[in-house]
Structure 1
Amino acid sequence: MQRKLIRQGLGGITVHLPKKWVEAHGLDKGDEVDIEESEGKLIIAPKIPKLKRETSIKLVGMEESLIRILIGNTYRLGYDRILVDFENEDQYALLHEIIQNRMIGFEIVKKEQGHCVVENVTEPAADQFENIMQKLFLNIDALFEEAILRGATEKDGKGEDVEELEDRIIRYDHFCRRILLKQRFDPRASLHLAFLMMVVHGQREIYYLLKAVKKGTKYSSDTRKLLEGALALNKQIQESYLKKNPQILAEINKKGRDLIYKQGYSLLEKKQGVDSILVYHLLACIRDFYQAVSPLAGLLL
């Protein structure tokens, strides 16, 4: 379907919308429409009132990990009001902790026996996306720093609370995914989601590494070198994303392959005990960062 542009006074240009489309959506003179730009195209849609999306969930018979997953996904999927049925106060306490630590702008606004209402009350605007991404990167850096310091001394690193760090990372990840999943008409959102998922999965392996290794355990020199390589890879990925710089993607790609195939595999073959656990998690981390290069390249095109 083609339409001619019509020049108006003072340099403005208008275009006629198809009569059938206007009537089908009940539009009339003075009504507003949403216009979104995507890859050189303008997408025109009827202005939809910003109603709060609502869903209901039941936590009956669920263990802690599944509750965390379920609540997190209702947030990511863009729901603004969640009606929750729970079976005991332990579940409610867990729900309260998840909302407080991992769901930006959400609060429990009502509680009754076995039921509560969770609602979006002060969520940041979508234009805070890049600021939140930077906060996510900073906390991933802090997690790496803690891992490196713990293996270098008999002390417990800087004393950073690993659980608090991980909660912040997940909180920022949830918010960013929530914003991206709302961008249904933007094909780049799927690339952004894939990139974010790979980066967050990679840092998760460092979290597991810190959980698996006892405090005061010193790393061998070659294991420490692999950890420092993973950190350097993480830093380059951040630089490429934040500075919109595709020039270093080839270097990142090569570094990832070298860390896996030239260093990691040989270490995995010869290590035993605690070091084998460290190398396992480091290889999983590096692999996720390495795989993040593909969607990152798409974002930088």
Structure 2
Amino acid sequence: MNSSIASTPRPTLHPRDLELVLALVRGGTLAEGARGLGQDLSTVFRALKRLEQRLGLTLFERGRLGLVPGELALALAKSAEAVEDELDRAEALLQPGERRLSGTLRVTTTDTLLVGLVLPLVADFRATFPQLRLEFIASNQLASLSRREADVAIRATTRPPEHLVGARLGAIRSALFAHRSLLPAPPARPDAALLPWASPDADESLADHLSVRWRRRVYPQVEPVLRCNSILAIAQAVRCGAAIGVAPRFLLQDQPDIVALTGDEPALDTELWLLTHPDVRHLRRIKVFFDFVRERLVLP
């Protein structure tokens, strides 16, 4: 008597499945994933539900703030990015030139670096790569490149995370600045300790900022009258004459009525880094962004 054992069919993946997972990993929510795919939310929700049922696995945990991808979802997203990159290469063969590059590039940085250094480059970058969409995440917290919360990070640090790769763009030099309206008339010399200060140590993430450590060491008697969680806001307070404060030279140097009260202060120096995750550094959209920023960004 012959017998046979029925085998369970292996689940199959289709290109649209990879596209769906990649959009959800990048978007972080169903709404953002749907926007990236150009579909409505209910369609994407049903597609994800069907895919998970077909695989017999949960790809994303539904959290209060959105979708949290599991290990399989991240692995599928990595494969999808490789497919996406190969399609980009194939399109380039049909129409030579990097201008055909498309897709979305997510960049995480601080508001200070975004406004002072990155946004001035965007017009030229968009003119060169008009089909590549840029998304900026401005935060003092380093978004997780491992979980695809962003593709590229631009950060001021002397110790970039060891699990990331990238390029050092140069030194960021800072100074103590003041508006002329706060300074005594010449020939009197200003005493910074007697002037109102603005400080970034209202936020836990900036409590150990270089400027805070320097002020506490050099001017231990100073009690700031303004505290906020943004170096960009410190620079604006200086521009308005509300207080003096430490800010990068690229924000305030050579501006009318703004005076640097300090010269070179090595204790205030840090470095600017362009970073990405090793798994995605080969993608063309990341390569062209790296090359463009390294070529165009100039630090004073």
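Each of structures 1, 2 was scored by percent of Cα pairs over 13 Å apart, for residues 210-257 alone; the highest score is held by 1.
Suppose relative contact order in percent (Cα under 8 Å, 6 or more apart) works out to 20; of 1, 2, which structure was it derived from? Attributed to the structure labelled 2.
If semi-axes √(5λ) of the Cα gyration tensor in Å computes to 48, 21, 16, which of 1, 2 did it come from? Display every interim value, and only then the final one.
Details: 1: 43, 29, 14; 2: 48, 21, 16.
Attributed to the structure labelled 2.
helix-only ellipticity at 222 nm (-39500 (n - 2.57) for each DSSP H run of 4 or more, over all residues; to 500) was computed and gave -11000; which structure, 1, 2, did it come from? Working through the options, I get structure 2.
Quick note: the coordinates plus some simple rules give every number you see, no bench work behind them. Note that the coordinates shown come from a computational prediction; the quantities given were computed from them, not determined experimentally.
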